[in-house]
Structure I
Amino acid sequence: MIDYNFRAPISRLYDCLFKLATKDIHVAYRGATQKQVAQAKADRIPASIITYAKRLNGIHMQWTAHKGGTVFHVHLLPLDKLYGPSREGEIYFGLEGEDPRLRVYRPLDRFADAASVGLLHDERRSPELYHYNIDDELLPTGVDLPGYFELLELTLGWPHWQSLLVQLASPAGQARPFRVLPDVHGNMIDELLAGLPQLVPSFSLEQFVARYDAVKLPR
């Protein structure tokens, strides 16, 4: 899905939240310049990220639901922030026992202060997204950025919906029918599965898993 239309799911997400919530933050970034795109190509940045930079290149949205007060948050960074300066001293500190992959980790969706989803900017230049939590290791999500957008649209940016991606990408999450695993970070997935259908009756775990299976990267 290199030629993916990144604006379409964001537009549909916006239209849905407009009916359900109050807008707190809405910041759209400027598209990447030709110079930035050329440099990204020279750096062998994944093609899906280059398409993202040309067609959307970041957006910051926060909404508070009319019913229940849930805060939906999406903070997708533009290309120059994604592949800007090293994150040393911010995410990677060079401490003993620290995951060395954090040195090349580049946050893309900074959906929470202590958690994000991003890419590993290493020699592989893989398009797969990883989940980072300050209290946890880097964990694969099994999807690239177009797949992430497809699933973001379903969840509307519900708090920590990305934990469901981590479970589905884990060895234990491969079995079908999928069953939610114990969450080391609390009951965030249970809260999503109980709360989101109250706002969007069409949402279900089965629907989410089916869409995940359709967009996940081959292993």
Structure II
Amino acid sequence: MGCSCSRETKDYEGLLQDGETLLPYSEFNADHMLEIHKRQLSKDHKFTEKSWNKIASDLKFDPYDKCKMFYESFKTKEGNFLGINLTVLSIMMSKGSIELKSRYIFELYDWEKTGFLKESSLENLISVMLDLAIEKFPLLCKSLKSNSELAEYISGLQVYKQKSLKKLSRDFLKDLGSLVAKESFTSFFTKECNRDMLTPTGLRLRTKDIGFNSRI
């Protein structure tokens, strides 16, 4: 497959960012997003349709108006919604500092409230964020079907998503070890070189670079 990852990405990312403005989260603080999503989570970290509709009502937002395909991609076979993924999404796209957002994501993943995250939880988090950036957010872009170069750019990122997951997980664990405390977790994300990891554009550009470097 020919990959557009090595081409100029500014225009592609601009189009993708335009699609992301359809989401309501930028009007709200990250702590509010954590609160209203977390209280609706079931024990298996899902939202029922009723719970999801309650969140949408709290946000005064109709998820099926302009973003139907996007939100339906979070639905399971049983008709529930991937609650953890939607909560991470809401925190990433809301108002707040990198430090606060990373703290809230840590608290979301610290199911047992031990104050630590295990290696498996860290890898799951990175996998969720990459899936949001590469698989989910492009569904908001109206140009995706008509713009063959943009579609090729996304396809190239999808090819290298697993390589990116392995590389980012390795970098993460190299810095923090296999059992991570909240302060260490937050410090990792607030480093200048890692701040982009809590943005969809930053994750896509990292994946592009990892894919490009793997071909050299």
Item to check | Which entry (I, II) yields the derived value -17500 for helix-only ellipticity at 222 nm (-39500 (n - 2.57) for each DSSP H run of 4 or more, over all residues; to 500) | outcome: II
Next on the checklist: Please compute relative contact order in percent (Cα under 8 Å, 6 or more apart) for structures I, II and give me the label with the greatest value.
Outcome noted: II
Checklist outcome for this item: Across I, II, distance in nm of label points 7 Å out along Cα→Cβ at positions 15 and 151 reaches its greatest value in structure I
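Laboratory data are not the source of any read-out in this text; all were calculated from the coordinates shown. What you are looking at is a predicted structure, and each value in this text was computed from that prediction instead of being measured. Cβ atoms are built from the backbone, for glycine too; each structure is taken alone.
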